[in-house]
Structure P
Amino acid sequence: MNRANRHFTIKEIIQSQPIPSQEELCVELKKRGFDITQATLSRDLKELGVVRIHSEEGPRYALTAESEERKMKSLIGFEITSIDSNEAMVVIRTLPGRAPGVASFLDSLHNPHFLGTVAGDDTVLVLPSSIKKIHRTLQDIKYALVEHTGQG
């Protein structure tokens, strides 16, 4: 089974039951058909941004909002086909059907330079908080969507 399926299964297990150790996570993965080494599991947990927290039931693994955001950022960059602007707004072109996800991601950043977004199927309009700051808005968008994700 491939890495993406394994990562999905790890997240599914961690979110559905308390897993206190890598050994127990290995057991759960084996029940689901994944024969995984401790080294591979450690690497997967790091890539997924999984942290060990203390809960009422004791220690357990958990996904943090930050780890999900980091994963999302790495995917969003692949969905962008172009970013252009004029003196009033920024237009982001995406793969078909991906504009709503890109707009939602931008909205989640709560950037003070973004007044709001409007998404179609493959186009996102980003309205700057001020047309005087359109250049800064464009820079922030490119950093968030392209350069920061390694796509630029």
Structure Q
Amino acid sequence: MELKIGSPAPEFSLPDDGGNTRSLSGFAGKKLIVFFYAKDNTAGCTCQAQGYGELYEEFAKLGYEIVGISRDSAASHARFKAKYSLPYPLLSDPEKTAHEAYGVWKEKTMYGKKSMGTERSSFVIDENGLLLGIFRKVNAKTNPKDMLDFCAEKQKEL
């Protein structure tokens, strides 16, 4: 199913970096940025995760929570989060349930070889669980600032 602006964001229920289960419904009443990334401790993903960490307070001022999702284990997430002092939860999706629900598990081509992988994507979800923004194939370096700009622009529209 193709996701559309204004439609309900797909529910997820995944373990976080502390072993607790986090669900989309648990964020009801809060605005949320959900970003999907490929792997902990890789250059692009680390840059993106740190960018969200550096802008965390700015997102909070606009009323947004942040959640990162990858296929890494909760234990890997715990180490990654501690290493870079990330102030938001990282969710583990080894079964790819959220990846598939959000349409980010895609066939990719690298050096002429096709394989399946995570398409770096970000989603902005309102306090009612509806999609406000869908951003696919995002740039790891600029994505956090781009999302902050988008959220600030959305605030002005209210």
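We did not get these values from a lab; they are worked out from the coordinates using the rules stated. It should be emphasised that the depicted structure is a prediction, and the values quoted were computed from it without experimental measurement. Cβ atoms are built from the backbone, for glycine too; each structure is taken alone.
Points worth noting:
- If Kirkwood radius over Cα pairs in Å, for residues 55-118 alone is computed and equals 13.9, the structure in P, Q: P
- Top of P, Q by mean count of other Cβ atoms within 10 Å over residues 15-22, largest first: Q
- Given 2.6 for distance in nm of label points 7 Å out along Cα→Cβ at positions 87 and 103, calculated: source structure among P, Q: P
- Taking distance in nm of label points 7 Å out along Cα→Cβ at positions 111 and 135 as the criterion, the highest value among P, Q goes to Q.
- Given 128 for volume of the Cα convex hull per residue in Å³, calculated: source structure among P, Q: P
- Relative contact order in percent (Cα under 8 Å, 6 or more apart) - highest-scoring structure of P, Q: Q
- Which entry (P, Q) yields the derived value -9000 for helix-only ellipticity at 222 nm (-39500 (n - 2.57) for each DSSP H run of 4 or more, over all residues; to 500): Q
- A value of 1.9 for distance in nm of label points 7 Å out along Cα→Cβ at positions 31 and 63, calculated from one of P, Q, originates in structure P.
- Test item: distance in nm of label points 7 Å out along Cα→Cβ at positions 39 and 143 calculated as 1.5, pick one of P, Q: Q
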